[in-house]
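Read through the structures below before going on.
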Structure 1
């Protein structure tokens with residue numbers, strides 16, 4: 001198994017104000033799998049994603065990625081691991097405002113030993129004609145496409161997506177989901193996507209429902225619905 005989580009627990013606060021956000025998460029995801037973490041606000045899904053991304057540390061439990069145990073990594077090793085193996089797509093685009101579309105994507109390429117071809121990526125993302133524009137000259141969808149490009153140009157083993165369509169309209173959301181679907185199929189990245197949109201589960205290989213810091217169900221889709229056919 002490529003990604004394994006064993007009894008992941010996480011609390012915030014102290015004393016009487018201490019709140020247990022994750023209550024012993026067990027999860028296994030295969031390489032190249034598209035996994036959706038589904039749940040309402042406060043279910044712990046974004047906390048779990050942050051722990052997977054090394055942005056936050058679990059209080060206890062083990063995470064193994066490709067046989068490497070994250071708990072064994074010091075801060076330097078963890079930073080290096082994030083840089084080489086993880087790609088992040090957030091609801092907010094976090095683009096560098098004074099860099100062009102191409103330059104924003106190239107920032108990701110510099111972090112990798114085996115980056116994808118930037119020109120090929122610009123065409124795939126539908127950004128070739130916009131490659132010389134600055135972020136403030138782009139629509140929300142184009143900005144999110146650029147942030148996807150920056151994340152995947154590293155050719156990461158795992159693509160972590162935190163509500164990537166949360167700030168977008170229906171039509172643009174479906175375009176972005178179709179793009180992430182294409183990236184998953186073309187490059188074989190393992191995709192972990194957090195969402196509260198129930199319809200998105202239909203395009204995933206694996207659907208994990210969280211509530212109150214625990215997994216309530218973990219199912220696979222025998223037949224996936226293409227992103228372009230999703231409705232909500």
Structure 2
């Protein structure tokens with residue numbers, strides 16, 4: 001099997017996933033089911049003899065806890081881990097914390113689907129005095145205001161994800177290190193769009209299940225040559 005390998009994992013179900021709320025940068029915990037999903041991902045990776053040199057995750061505890069539970073099952077808690085805000089979920093602006101069905105009733109199903117899935121359309125932005133703006137969260141105190149979103153499209157999310165990919169992750173893969181990334185539905189959609197060169201229209205159809213490892217293998221030029229899911 002190729003040494004140039006990357007594993008992507010969307011965090012397990014969160015408490016807000018369970019309630020069907022727009023979550024974004026809101027820092028919510030895993031549900032009990034989400035914890036089970038994370039452990040199961042670790043068991044599947046262990047069964048398939050995956051060993052990692054390095055892991056990346058976001059600043060959000062649903063991803064951090066998923067990574068921890070996965071690595072615990074693998075008995076690989078010792079590997080280096082980098083947490084970065086650049087792998088955070090897309091910021092949903094004023095939709096954050098709203099039930100998705102209620103949003104559809106208020107704004108229309110088509111408009112909400114456009115906000116959720118399109119490449120370059122952002123939901124309505126927060127105002128700068130809204131406590132949902134990350135400026136009011138100490139986790140982001142080291143960042144400039146210009147780096148902290150009031151809302152994001154997938155395009156904006158992609159720009160911050162590509163930065164960590166180009167400067168940190170891809171060089172490690174080129175060095176034949178095995179990498180695990182535990183992140184979120186949209187930060188992973190952005191990364192997959194880049195890896196697979198998916199066009200702006202087709203990305204709307206990409207959905208990523210919670211807790212199912214996605215494996216990429218690359219050639220020596222970092223072109224992906226194989227992709228598969230680990231379900232058992």
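Suppose you compute distance in nm of label points 7 Å out along Cα→Cβ at positions 38 and 206 for every structure in 1, 2: which one lands on 2.4?
That value comes from structure 2.
Between structures 1, 2, where is mean count of other Cβ atoms within 10 Å over residues 70-77 highest?
Biggest value here belongs to 2.
Output the label of whichever structure in 1, 2 has the greatest value of distance in nm of label points 7 Å out along Cα→Cβ at positions 30 and 62.
If we compare distance in nm of label points 7 Å out along Cα→Cβ at positions 30 and 62 over 1, 2, the biggest value is for 1.
Once volume of the Cα convex hull per residue in Å³ is calculated for every structure in 1, 2, which label goes with the largest value?
1
If relative contact order in percent (Cα under 8 Å, 6 or more apart) is computed to be 32, which of 1, 2 is the source?
2
So semi-axes √(5λ) of the Cα gyration tensor in Å, for residues 22-85 alone, computed for just one structure, reads 20, 15, 12; which one of 1, 2 is that?
Derived from the structure labelled 1.
Say we calculate FRET efficiency 1/(1 + (r/R0)^6) of positions 118 and 142 (r between Cβ atoms, R0 = 25 Å, to 0.05) for every structure; which of 1, 2 gives the highest result?
1
Among 1, 2, considering only distance in nm of label points 7 Å out along Cα→Cβ at positions 102 and 214, which has the greatest calculated value?
1
Laboratory data are not the source of any read-out in this text; all were calculated from the coordinates shown. Predicted, not measured: the structure shown is a model, and the values here were computed from it. Cβ atoms are built from the backbone, for glycine too; each structure is taken alone.
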